[in-house]
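*Asks:* Presented below are the structures under discussion, each in the form of structure tokens.
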Structure 1
Amino acid sequence: MVTTPELIQSFFLATTCAIVFLNLVPDLRSRFLKYGLRAEPVDARKRDEGNSISSKRSSKGLILSILDTVSKIQVAHAYFKHLYILSVLSSVFWAVQILNKGNILRSVAGMMDSNGSAKSMSMNQIFLLWSFLLLQGIRRLLESVFVMKPSASKMWIVHYALGLGFYMIMGITVWIEGAGTLLATKAPLQDLSLSAPSKRTLLCTPLFILASGIQHDCHAYLASLPKYTLPEHPMFQLIICPHYFAECVIYISLAILGAPEGAWVNKTLCSALLFVIANLGVTASTSKEWYAQKFGKDKVAERWKMIPFVY
């Protein structure tokens, strides 16, 4: 029987592969992976050139015409706030299910290793991961409402759908490898224990908090800039998208914190991390391309796209 963690891992790996494939095919990359500022031409001349190229491509055949049509099914970039609303609601929903051992929880948790060989997270780990995901969702929601500037930018509707799917599934991902613990307990809150934090908790909790703070500072700084401005803040001198790097660190900390007994990492959360890296990595790459076109390659040549000394 396919288990719930395996289904979640398959979803994240499949979507990661799809993103990589779209990025490798220029005609698909230009239509489906660029959105927001990165999709906007740098000046009127390039906009006219782009329209001319698009027109020539569309004349090549039916397939490109279909791709053009599909790529124009868009929603407002501001809809991103819906992702964080869903994230918060999902966290609250699963908290109610966990505390009451609800039917939906039992159905999802019941699709586990039938021979009971899989190790499970502790109740403390489940609570910590759930808390961190809730805090992440609340912070991002508040930023999208009170920090980020209103924008008329659009994004492909599949970006929007994938984002909704990601946050909906993350609500399950943070506890699913603790399903054995949840099914075995009669009172989840009573199984929480006050004890000395583990080494991984001492390492990853400050890491999560630091990365969250850096990401917030980056978002606030970007929101303060006039449109079409090259970021000059120290955090942006080394990396084009330090807020994306911070996002990766956040999910790395969750994957380590959620490692079941005897494991180094939580495999299901690692699959989510791969999706985050692929998705943000492509966006970071297109961001560097846009900055290079707008301000000159020499201005950004020495800056890493997302991960210092790696990418």
Structure 2
Amino acid sequence: MHCYRMLGSFQDAEDVLQDTLLAAWRGLDRFEGRSTIRTWLYRIATNQCLNAIRSASRRPAKEWDVPEIEPPEPSRHGEIVWLEPYPDALLDGAIATPPGPEARYEQTESISLAFVTALQLLPARQRAVLILREVLGYPAADVADILGSSVESVNSALKRARATLQRRIPPDGTTASSPTLASPAEQALVARFTRAYEAGDIDALVALLTDDVRVSMPPMPLEYLGRDAVAGFYTALMSANREYHLVPTRANGQPAFGTYLRAPTDGIRHGTGLLVLTLAGDRISAVTRFDNSVLPWFGLPRSLPSH
């Protein structure tokens, strides 16, 4: 999970994790025990991530690729087109170790799409400092040792990172008003969304959204902000009698769905992508759509038989 927070990409994080384990194995005889094994591994992983950020070419933006649908003009173009979802099925081990006393972010908040997206706006070393200090709870001296820096430099980077995140994420956090995980309130809202989406009922769908709702779809940079813009987008997407079927799953601690579109000829439902919902009270404040390449990460098939 640390590599994912650093990189924002599930695939890149998996690659860097393998590099980290290989580097740790090769360097095990040089481990002197001056820190815990956990801290030593985080040092290797963090520096592997920093190397990857410096050298890697990010996943490029994609053009709109939905046949026969012309989307309306977007509200803006998103910056973080390399963002990918993280399957909840892999989270149990990732958050099993409690954070240190310096941690400020709740574990559920620190895996949310909003938080991971905001992290990607930070310069790489600021990102590393904030994650190590405020998510994992390492003291400034330990972070300085991990990064080969000074405590003064770490504190300065943390101050700048906090300022950027405060502009991006509300002070009370991204999940403070969200329904409790798998609570009746969450299940009811998810069920209403499913019914509206599968029925192509734009009015019912828009009624579930906050006034400032955001729809994004990495690696396509199109973003739609506010109910009116989102209503226009879904009106275009659900035109031409397109019949969708949603299969529930979870990503980044949030409700998610594999989306399947019924073929008009044989009735086979083909996977079109993954939707991740961000909830705020009894409404949906964001819908993030990923392409169908991520479905296997969630144990979801590329297609479903007709029925």
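Every read-out reported here was derived from the displayed coordinates using simple, explicitly stated rules and does not represent laboratory data. Bear in mind that the values here come from a model prediction, so they are computed numbers and not experimental data. Cβ atoms are built from the backbone, for glycine too; each structure is taken alone.
*Asks:* Going by FRET efficiency 1/(1 + (r/R0)^6) of positions 125 and 157 (r between Cβ atoms, R0 = 41 Å, to 0.05), which of structures 1, 2 comes out largest?
*Replies:* Once FRET efficiency 1/(1 + (r/R0)^6) of positions 125 and 157 (r between Cβ atoms, R0 = 41 Å, to 0.05) is worked out for each structure, 2 has the highest.
*Asks:* While we're on this one: On distance in nm of label points 7 Å out along Cα→Cβ at positions 29 and 221, which of the structures labelled 1, 2 is highest?
*Replies:* That would be structure 2.
*Asks:* Using relative contact order in percent (Cα under 8 Å, 6 or more apart) as the calculated read-out, with 25 as its value, let me know the right label among 1, 2.
*Replies:* Answer by label: 1.
*Asks:* Given a value of -21500 for helix-only ellipticity at 222 nm (-39500 (n - 2.57) for each DSSP H run of 4 or more, over all residues; to 500), point me to the structure among 1, 2 it was derived from.
*Replies:* Among 1, 2, the structure yielding -21500 for helix-only ellipticity at 222 nm (-39500 (n - 2.57) for each DSSP H run of 4 or more, over all residues; to 500) is 1.
*Asks:* Check the numbers for Kirkwood radius over Cα pairs in Å across 1, 2 and tell me which is largest.
*Replies:* 1
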